[in-house]
Structure P
Amino acid sequence: MSGEVASSLTQMMVEVVDTGTGEEAQIDGVSVAGKTGTANSAADVSPYAWMVAFAPADDPQVAVAVFVEKTEVVRDDISGGGLAGPIARDIMKAVIGQ
């Protein structure tokens, strides 16, 4: 991947955290890049929630991938940002000393 494409992708991931589905991964004073998602596995099983993120976005010191396989949350409340985002944030904060 070219540097230009990598920069564009990073900026899109920063926007996910700044103004999109990844807002729960925000860290005060630190630019965070991330992508959230959910994935269905079977009709009778709750979807998985996940998030990948790194911080600081312009000079990464930590990268995480959080995967929530099972939760007691009702189906409509399952989201990558809502469930995996806070976990990703807390891990990144611990690593970068926030």
Structure Q
Amino acid sequence: MRKVDIANDLYEKIGIPKKEASEIVEIVLDTIKETLRKGDTVKIAGFGNFVVRNKRERKGRNPKTGEEIGITPRRVVTFKPSQIFKKDVNSDGKME
């Protein structure tokens, strides 16, 4: 699914113009990205949590050459689905 698909769903289900639906999707995603960029957690009830984690510097290997390389510290985003979301995904296609 792409952003345009989400916007089309909004258009079909709510009846707002496609342009407005696209803008709403962009605003929501930009808000999530900005919140994560600041290092804050995004918690969406019934869906899950997006969390920024700091990974430390570590040693790695180039799989092609076997040469040892340093992997720089970085931030990664992880997603932990809620129990409700897990239950819905594992149901037989019926959303509750």
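Tell me which of P, Q gives 2.9 when you compute distance in nm of label points 7 Å out along Cα→Cβ at positions 59 and 75. The partial results should precede the final answer.
Numbers: P: 4.7; Q: 2.9.
Comparing all candidates, it corresponds to Q.
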helix-only ellipticity at 222 nm (-39500 (n - 2.57) for each DSSP H run of 4 or more, over all residues; to 500) gets -9500 when computed on, of labels P, Q, structure P
Quick check: 19 is what I get for relative contact order in percent (Cα under 8 Å, 6 or more apart), calculated from one of P, Q. Which structure matches? Q
Comparing P, Q on distance in nm of label points 7 Å out along Cα→Cβ at positions 19 and 51, the highest sits with Q
One of P, Q was used to calculate mean count of other Cβ atoms within 10 Å over residues 27-34, giving 11.6; which? Q
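If P(r) over Cα pairs in 10 Å bins from 0, in percent computes to 14, 25, 32, 19, 10, 2, which of P, Q did it come from?
Q
FYI, it's all coordinate maths here, none of it is from the lab. The shown structure was predicted, so the numbers you read here are calculated from the model rather than taken from an experiment. Cβ atoms are built from the backbone, for glycine too; each structure is taken alone.
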